[in-house]
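These are the structures in question, set out in turn.
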Structure 1
Amino acid sequence: MAVSNGTIVWIGADKAGRSLHPDANIVDLEGAFVAPGFVDSHVHTSALGRKLTGLDLTGAASLADCMSRLTRFAAEHPGELILGHGWEETRWPEGRPPNVADLEAAAPGRQVYLTRIDVHSAVCSSSLLDAVGGIASRDGLVRADDHHRVRTATQSAATPEQRDRARRAALDEAAANGIVAVHECAGPQISGRDDLRELRGLEHGVAIRTYWGEAVDNAEQATQLLADTGADGLAGDLFVDGALGSRTAWLHEPYLDDPSAGTGNKYLDVDAIAAHLQACTQLRVQAGFHVIGDAAVSAVIEALERVVDAVGGPAVATCGHRLEHVEMITPKQAAKLGAWGVIVSVQPVFDELWGGADGMYATRLGAQRAAAMNPFSTMASAGVSLAISSDAPVTALRPWSAVRAAVQHRTPGAGISPRAAFAAATRGAWRAGGVRDGVAGTLVPGAPATYAVWEVDDLVVASPDNAVARWSTDPRAGVPPLPRLDPGSPDPTCVRTVRNGVTIHA
């Protein structure tokens, strides 16, 4: 592969390449695997950075283990507000989340904020609740508006230097995993305008596309909001509902494991969703929503239908509106999204973590509803453009793991082919960010020299329906080999990441 001024100018056999470019600087990769760089289409940069630089509770095997980690961290970081992330009570033998008494015993007198793995709820110490004020929680658990208030308070307590260190840690982590661009899903209930402004001003090798999740009623409001925030689109985590783990996703039927949760939370109704879509479509600005539960999906579909009826399908499709997550969708609904050119950003590792007959989805919803979760094949076959992402810090920046999870779905028949999964994490993710030049996410002459170099144990040329069989090796198909994607296969190791010809990780 020959690169000039950040662009691929030639690809072919080694001997011919050296003769055609005799004065080139030769970099011998010694048999490493070169592939287009990944794009993560849904991240929360500052939150990921706080996880990487703070108390990481992912993988805590029990409530006792979680509190032991808190005690050690508190001893190592005296006097600081303690920020932690990643506890997940559904995997613990105790079967319950931490409470304020647990936190007081583990870190007496300290201000502690520990977010659940889905970041839609948290547990807080009494001193932190007192400092924020007006929080009704008696057990330290906060959800919805109370959680937004506490999160805002903890973010405001960080110094500019701490915030900068966290963001750089997150973007360095992305580059170290072959990720060349991320889509920041910001909003007033997530990170705030100051955080977005600081992130947009950060110079780093990883490209950042920013979305702001705040609803508008008309085009004038949308224009002003875009000017005020500098966001690239009014999409991302504009919450129609919450998350299944925190029992705040909006459902048609109640949660099975906690009747008090009812059918979850509705944050936007059909009228509000339609108004936002109409305003953004009028401006040809990308709109979108966070939508997980089946009732939330139904509301978005109804709102899209209204806008399509008002302005026409082509006008809607031109904008490339996007939806985040979409974990509960029917084939009929998927067909409508495909016809309207709506892009869906999915997180396959969610299924790996919580799918299956004995997973969290089955506990919350029952086996029948859980089996229909995250139907990637249904959406892909309906023509929906998919983009694969992590929702970091909810799951780690491990793009090969996400591609594998999309192929090895916990529900037979719901996964997609290795070729489709890899495309969704590269070309599809560029498309989700509005890049439709036909070459982004590929390695062909004329494309940006944006790629990653990997050490792999084995390469296979994968068929559309089998991760380890072979598909056509006809060069006209342009199908490269892929690392093994069968269950248990190791992730490749990233040894170099390059964006537009510039090395951003080595």
Structure 2
Amino acid sequence: MSVPPRLSMATLPSAAGAGMRAPRIDPAALDIGIVHLGIGAFHRAHQAVYTEDALAAAGESDWGICGVTQRSAHVRDQLVPQDGLYTVLQRGTGAREPRLVGSVRQVLATTEDDVVARLADPAVRVVTLTVTEKGYRLDRHGEPDLRDAGVRADLAGHAGAGHRPRTVVGTLVSALARRRAGHGRGLSLVSCDNLPGNGSVLRKLVTGFCAALPAPGGEDLAAWVAREVSFPSTVVDRMVPTTRSGDRDEIARTFGVTDAAVVVAEPFRQWVVQDDFAAGRPAWDRAGALLTADVTPYEAVKLRLLNAAHSLLAYTGALAGHETIAAAVADPELAAAAAALMVHDASPTLRPPAGLELSGYCDAVLRRFANPALGHRTLQVAADGSLKLPIRVLGTVRDRLAAGTEPTWAALAVAAWMVLLVRGRTDDDRVLAVEDPMLGHLRTQLGRLCDRPRPHDAARIVAVLLGVTEIFGDDLPAHPVFRDLLTAHVARLLTPTPRRPSRSAGS
């Protein structure tokens, strides 16, 4: 059986002729005005789609995207032979036919290409980022982590001939220094990661990196950044699971082209953006994004409801042997826990934006999670829990404790993460591939507690993990209510129970 030709500008007419929705703009007519750091599936299904729709609505052509891969050249190798074109394949109720997106006009790899030169181009006026929580390499105070080898190397090599920055913030600061020394034009740095006050976080990291540079150069650069660079905060929302071979096969079979870069997404999408731009922006509001002076209420709702419930389902679902989030939410016990976390623990801590009704939002979140067509893996969502829990769950814990209320369900999310970490197996003893940047350190701290932990080990497990101040701070380890809740949950999760058949997304 012959392999269909690769998707590209040359094969675009045949794919469109077979019924695929063509890009809404002429990709060849676009000039690059945006650099995106972290061009994974989420960006291609979210910001890149908003940008194309904005260009089409406004009739503009100066906001094409240069995407930058962060860890490997894999995405570049997918997109470059396709002239940056790729398909967005929607799954679930209300899904539209596949569409081709053409807003990505260049793809570079940090491992090989001179990204700093592109960032310093005066035509580039917006930089967006989806590099995940760990990509920022920040310490517990929100400053650059000076213990990180990459951060130290970038500080030592800053402005050195031939130095290629290794970190996101080091790359940005190198580019800002080159812009200041060259044309002097500012721009906007727009974090799209799930961090509270992500714009403020990025500003603090950039200025902190400048402050760590030798004086007076670092001080002068920091002053220029304060005058010429803005850091809008954002809230992003769209579920984008890992693309599977069947998704690529569907495109080849239906449209007669091979798309190595196809991404899968739910129909729903949301983007809330603080309207604070130093050098202009695309007309994202005309593409459905909400531009506002303050994203904080939207951010708190999303992190404490959707993201927190997602994490709870991921940890408890993985332990129960459920491969996908849809299978986990089909488990009545786990669905009830996720709903209780949102309704009873998190909702009382929130002041939602005008017009947003929290109970309806919670119901919609569970319906979205239940979409079996996405196949969103529990272990994918569960990754990097040591970084996600402080952002998604522990704020709710602190607020409920301060109000004199027990955060029962938020504590369950934390306890399930602890058991997933310490045991690394399902309830029926299947090994789970747990991913966490602190995994080795935490298991070293736990020592022999990781060897077949039993319910009577719960108090010691909780004591060890609560003592990790990078995650839990100085306050939560000393709080007896939280400690007792965690101990009870961990003991229950470690107690052998009759196994139910594990369920896949299609069950």
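What follows draws every value from the coordinates through simple rules; no lab data is involved. Because the structure is predicted, anything quoted here is derived from the model rather than measured. Cβ atoms are built from the backbone, for glycine too; each structure is taken alone.
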- Message: Say we calculate mean count of other Cβ atoms within 10 Å over residues 99-106 for every structure; which of 1, 2 gives the highest result?
- Response: 2
- Message: Between 1, 2, which one scores greatest on mean count of other Cβ atoms within 10 Å over residues 107-114?
- Response: 1
